[in-house]
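Structures are listed in the sections that come next.
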Structure 1
Amino acid sequence: MKSKSAATPAWSIAKSDELYGFKRWGAGHFGVGEDGTVTVQPLADGRSIRVMDVVDEAVAMGLKAPLVIRFQDLLRHRVEQLNGLFAQAIKEEGYKGAYRGVFPIKVNQLREVVEEIVSASKGFNYGLEAGSKPELMIAMAMHEGASSLIICNGYKDHDFIRIALLGRKLGKKVIIVVEQLAELDDIIRVSEEVGVKPLIGFRAKLQTRGEGKWSSSTGDNAKFGLNTAEILFACEKLRAAKLTASLKLVHFHIGSQVPNILTIKNAVIEASRFYCQLAKMGFPMGYLDVGGGLGIDYDGSRTNYESSMNYSMAEYARDVVANVRDICDAMHVPVPDLVSESGRAIVAPHAMLVVEVFERINKRETLGVQHQPKVKHKVVDDLEFLLKNKAKLGKLERFHDAVQKKEEAFSLFNLGYLDLENRAAAESLYWQVCEQIAQETRDAGYVPEELRELNKLLADQYVCNFSVFQSLLDHWALKQLFPIAPLHRLEEEPGVNATLVDITCDSDGKIGTFIDLQDTKDYLQLHPLNGKPYYLGIFLTGAYQDIMGDLHNLFGRVNEVHVFLEDDEPNGYYIEDTLAGIRMNEVIETVQYQWEELCRRIKTQIDAATKKDLVKPREGVRLLEFYEGQMLAKTYLNIDRSATSAEEPRAPKTPRAPRAATAKPAKPATRRPRAAAKA
């Protein structure tokens, strides 16, 4: 790493902090340390962890990037923060009900995440939400506490309903939310069969329109929910089945990542009216579920832009509490207990993806002397004139002339009048002219629109060892933005404009849009590569990305470490658990191959080649050993900057003392040792 004395004097750590926006989107958790490395404060209490310490320790354990780091204390902190803010709002607003939030496990079903949330929920009556049979199976087993809820959403068959009613037999508060009118008949029929009175909720199809990428979650064409007439039909069905006392909840959902607090207020008001009307019709009710939507300020702009939010978590809690109270008071209906299904806001901040940059693609490098054309074509001379005589021509004129000459060169080449060396020279000179003009416009006032695109056009490509489709699927599918920043060298000025590309063979495997305070930008300012490992952090990736990633190119789950604060440890933390990324034999089996059979087929081919004397016997043995050994290697590139390139070792974890009981309750004895299983 470059020393502070060698850094550009005009640059500073504070400028890096401002450039990458840690204070804006980091919510007090992320920042830059005095040594120019990124730090994280999981509890925002002054105790910080150097992220590069975690990376270095993981690498020493054989877990190279791409690497997911989970700061488990931050996950616990978010659960406590949400529940605490609702409790505070209830007290300040004189609300007579309670908060009974649930975590929607569809946002991150990983055992490590759900287990931590359940552990953090003790004392808050914070429950779980399930939207499928597998999720309900998890929720039933992981759920704790007689007062916390299990909310059942999504399409339901008879077995789904039976599983939910099993929870009722076990004394759990399981509420089945009716999404479609036909589901109610199934709930009534199955509950009669098993002899259990269900707890039922109605999902109302609100007319309040959502905002952002998920605005279609409401309105007439919404996938889920009952319209007003259907709610009345459902009420008649419950009365006919003598299940009036079963209706307990009104539910709505206006989409994930709602950026505008006014949308949330309007939806809460409309849903509160539904709740009060049902209560006045004689149904006992008791709960109002405001669904998801609580956002994450990914870009730190605090606006109603789709990757931001113009409100805080505290404001969200106050507005929900106050608006429900006001409507209920006006209609003389007792206030309900409040339920929210805030998943993204709980889990997004706790995880980050670490990727290593290992190559730079630069389209404008100076043409080497050995490739200079022996006889220069006039079009090359013309481009050289533009490059060397910038004082004689204006910036826009030079750009137009350079574009014309580049197109002329391509036409001449296609017609056979320009050889390869002259075409190469013309291309190189064109990019040099563009770079020259871009440098001149960086500190200029007004810049013509055509020239404003030059920085985007000239940006380098930094090749990173990861798959967008596996680790950042929302960026590819939904254009979701995530904060990205170098994890070190932040005392140095980042002098390279770059976009990021992954190692998949798909041209869409790239990140070409980045957060910015005013809007978005088309490149990220990074440091020049110096032959040493260069790590980038992609932050706030704990929601959806872990579970939604696909196996494009058969790149699977990456390495993972779980980090906890610990004051007694040298660096203020310890790695409690590690999960080795998927290996080639494992991912191959997911697409219905047997890796042993593939090895057998290769052995047969090697034997045949040996008989034909295409390979020597000893060479054949080595080839087979190499092929079989690669089956147990990781799917990602094994970047090794030394002379050798052996597969990363799987070093045993160093035994550590158990964490203090006050930090987090001990894990159950039945916890599955996943890291050991993949060693």
Structure 2
Amino acid sequence: MAKTKHPSLKRLLKKTFHPKKRLRPERTAPVSDIPETQEGNPMWKSKLVLPQDMLSKIEPGMSIFVGTGMAEPRTLVKHLMESNQFNLQDLELIQLVSLGDAVAIDERYARKFRLKTFFSGWLASDAISQGRVDLIPSRFSRVPWLFKTGAIHIDVAFIQVTPPDENGYAYLVGASVERQAMEMAKIVVGEINTSIPRTMGDTLVNMNDFHYLVEGTEQPYFVQRWPLQDVYLKIAANVASVIPDGSCISYGIGPLYEALAKTLALKKDLGIHSPFFTDALMDLVKSGAVTNRYKRVFRGKSCASYVIGTGELMNWLDLNSLVEFQPQDIVMDPETIGLNNNMVAIFPARKVDLTGDVALHTGKGNVTAGPGNVQELFWGAALSKNGRTIFALPSRNRKGQPNILLSLDKYPFQFTNRESMDLVATEYGVAYLMGKTLRERAQALIEIAHPEDRAELVRQAKEAKMIYADQIYFPESGYLYPDKIACSHKFGELTVRFRAIKPSDEDEMRRLFYRFSDQAVYYRYFSPIKTMPHKKMQEYVNVDYRYTMSIVAIIDESGVEKIIGEGRYVRSQVDSFADTAFIVDEHYQGRGISTYLFNLLIKTAREEGIPGFKADVLENNKPMLKVYEKAPFPVQTVLSGGVYKITIPFQSS
């Protein structure tokens, strides 16, 4: 063992760590500040060496594992980059994700080492395409197995740890695959950093597990937070609208997840099972929305493998028992993920086509949506009871180009699993894809595209015979759609969502029609209608919102939208009052849904300057008469020929 004359390391031999001392991520405290123990100098302190002395033990051709993100041992890596020692040649550096700037991947270091990574995102994407970095395609949960079996050989492991306690135990930053790398390496090197958190879970290591220790003098790798953007706040609001209370969610980093921390804050009893723990998740936990009460795996704990974020997050995570870090072969195992009921896997997407295929992000900043990562979370959600997946993206990219396309043939990094796709969200709404035909999917996805892109998508889809050749499309409908109407309400144990009708509701409204009894049809249409073909129904659901307002009542039935009611008004061409009508699935009548629809219509009509409603109700349609009688304004009725003529003038309250 090489002896050191480094003054700070000499002082370290007389110091130990105070467990209750708060971290100070804004600066790097020297290891030499560790106070002396009553027992004197523990044996682990004899392993302390200078970085350059440790690097002298490396032989040409060795494979070196390096931690990722906040776990990256930046002091060791910095010395490796800067050293001119002759033995440091033809090395392999193995890193899960190249996040930081410590491992340089330019051509200057080609003779010294070659980086191998399991993820092409962030910094390594361009270098991989240029042949300077090697990509190892693999599912994330399989990486520990690759280490254990020797399929990926490791000679040296560079591991960042906290200062040890008086018993010689230190903490890893998260769990990831560090422990598996340590078990397989011939030489295990610990970099002691006083500015990293003592994370809870499968994170304890003993100093006896290390052959060498060095003092960490570099700050951990911090990832600054993304600024909140209006478009992502709108997208996140739409995503949050389809995440029920009690759901278990996965998380990543980027603008979508920053916004979700805001829009999910009012939810109740959320659970966290995620590869990453970030500042946004910290905010969500602090909001009280996360209790992990209904999780079946690590109940009561937010579970993750990696830590990526700021110094504030590091301080918050220190000895924080609310967060459990486990190796990624546990966290990312689809069967483990699927044990949590109501698992919602949320992914950012780059492009989506009209069949539901997805192109994922590439390049710098991309960490959360590699195909392997997506595949495991995707199937974990599929195995979960009432689980679902949500892909979210802006309707246009930064250059103003459409993100919803007819086809993704020209785009790389595709995730094609259209048979199992659930939901796609943009700032213009949410498209439900599960159980939908390709025609229904295309229509639903066109409706959440940018309004200026929809006409061209309709033209292309008709040409490709993806939608009806006679499909009606009002070019101005995208700008007129009243998304502010959207809301939800609980009727006993039944949660019902309300929103304005869309053209893609054609098939679901048709199904609603055929569930009605002959009497219900007659009450609604005043005639014994027996069929509702495409031509007639599409005219009904394609409305000009300036003159007609139709609000549908929707329940979520096993992840699929089911329309159970509709109310509408139509501005009269004779006078300024609007004609009204309602219909509710007979199975859900008597709960107050019609009354709620009626009040929503009144609110919307008053905002549009409509002075009142009128309606014709058959004399024996007692339930509908009761709905109108509950109006918050005086109701005027005249019975003529077995039909009540109802007039409701809106008066200022």
Structure 3
Amino acid sequence: MCGISGIISLRGNQSTASRLQGMNDSIRHRGPDGEGFLFYDGQQFITAFGADTPERVRSMDTPHAPGRPVNTLGESYRFGFAHRRLAILDLGENGHQPLCDVGRETWITFNGEIYNHVELRNQLKDLGHVFRTRTDTEVILASYKQWGLECVTRFNGMWAFVLFDKSKNLIFGSRDRFGVKPFYYHLNAELFLFASEQKALLQHPAVSRSINVSALADYFVAGEIEYKEQGIFEGILELFPSNSFTIDLQTGSFKKWVYYTLETNEHYENFNASKFEEHRRQTEALIYEAVRLRMRSDVAVGSCLSGGVDSSTIVGIMQNVNQARHTPGSIHTFTSAFSEPRFDESGWARIVNERTGAVPHMSYPTRQELLTDLEQLVYCQDSPIWSTSTYAQYRVMKLVKDTGIKVILDGQGGDELFAGYSPYYTWYIGDLVRKMEFGKVGKAILDFDSFPSNFKNLGKDYLKLKAIHQLPAVVQLKIMKSYFRDMNYLDKGLLEVYKQGLKENANPAPRSLNGILRKEFVNTRLKGYLKCEDRCSMWHSVESRTPFADDHPLIESVFAVPGIYKIHHGTNKYLMREAVRNFLPTEILNRSDKMGYATPNNRWVTEMREEMRPYFTDLLKPYVKIEKLQKEYDSFFNIAHKPENGRVFKFMIFAVWMKVFNLS
């Protein structure tokens, strides 16, 4: 797990070294264990080291050894690669990057983990490849040598990398299937810049510090973060998951393509007990293997633990794997806790810890700590965030670091994979309606909740998630403004931009349960959560691994299972619950509430509104009705007794974000 950045000239050599050093310095938190540089002037490679490059790396005798201090180099190069290292595998100097093959013909800068690197290495050895390190980075290089641009289809894991093939004068880059690891870039006629975080690209003068108003409108109105390739910073694009690209250095041409598509079974079938048992057994085996692979590490591995089904499953399987390996010591778990019972999950986590013998660590974030950390939280995230729940995650990752753990497993993705959120029930009922299974529809509604709550909640979910999106854009916006009063504080121009976006990007709502799961798993909701996870963990130099979000054998298998097996007898995540029954305490298995990183968001917003007042300046005028907001400031942010939804908090975060990134 690391941070990468680079500058590639599309027309001759350009100023590179000092600018790349600045980009690399800005993401030091992603890899404090080392740094390295590679420059190419069209004829020869020049390797360099920086202040964080260990002495043993500077003196090593290998083809990729750094040769000179980066601050002594000239400026004119065709391209430069930079790397920040968080040492997880092969902890010695062999893991230094950028890495090359023996002939110094192919070079790579890589962020991520290829969990099946052991199996791939053995396969490649049988094909004649020789390895000098135990790193998964070298496995990527050998895989490229063997299988070319299609090598990525063989990887199980998370990755973002860029490599250079001198024999073809070709740059090749790729991002993992589901977007666990980030990749951002800027492209113009002269340059291609890339980095693990937007803040690194902002260090280069080619990237202006200006706002993409369309992305800002999506954020305020729909709560969408990075749903489109053009993010909130104008001129910074995201390489979407399952995408690869090449740059021909001879012509400067850039080519991008999708190398992977998640197939989804949207066909309806009646529930069959014997088929369900087959799905259950296969799912149990695949979940187990996904967790086992993600425990591969040369440093200690812990786990986040909310006490929900997903994280508890991970801890239960980790204990089982350790017992099978006869691994000494206990698993360390990390939980966000509060004194208020409705936000506190420590009791659930305690049940799991006692069953597994895990060593618990509790984080107790407070409003005052949030105020102290707020600007740093916003800076680490790059884009604005949804709610204070991200701060709970941020503090958990800080606790992980303070405990001395470098690798953490997390249950992100389980809800989108197995239908864990209650609104998914609407699509389950929709599947039954389309097949005219009206008797089952009535039973499903009764199973969901008692009357009249069942009709009220299901109706609300249907209107919010399906019906409204079928209306004309102007009607959608009018309904939203009447329902979400905060929208009356947004500039009319911003709302017009959002309305225009609705017209241009109108897509039919998914029709099936598996259809909505796929939509939220690929490039939308889950990717947003993974973005927050990556920034929170990497800010504290912690590698977060997500078995439910990037193990493609598991994900493909579950999306091939008809939706009827994922919700049953009124129970969400039915397939998963039955598959992991042997790894969970009964209390967790039967737990029906859903919290995650819950925080007293509305109370905190209300209590901190006075300290936040200085952030609301005229700089916000193009986007917010600042006079109206300042006039009604106290009442607008007085939301302690209103339903939690995070919408008002976004105004605070946006104001801080404007200041932190020096935007106007």
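The numbers here are math on the coordinates, done by the rules we state, and not lab data. Quick caveat: nothing in here was measured; it's all calculated off a predicted structure. Cβ atoms are built from the backbone, for glycine too; each structure is taken alone.
When Rg and Dmax of the Cα atoms in Å, for residues 53-92 alone is computed for each of 1, 2, 3, which one produces 12.2, 34?
Working: 1: 17.0, 51; 2: 10.3, 29; 3: 12.2, 34.
Only one of 1, 2, 3 returns 12.2, 34 for Rg and Dmax of the Cα atoms in Å, for residues 53-92 alone, namely 3.
If distance in nm of label points 7 Å out along Cα→Cβ at positions 349 and 597 comes out at 1.3 when worked out from the coordinates, which of 1, 2, 3 was used?
3
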One of 1, 2, 3 was used to calculate distance in nm of label points 7 Å out along Cα→Cβ at positions 181 and 605, yielding 6.7; that structure is 2
Mean count of other Cβ atoms within 10 Å over residues 285-292: greatest across 1, 2, 3 for structure 1
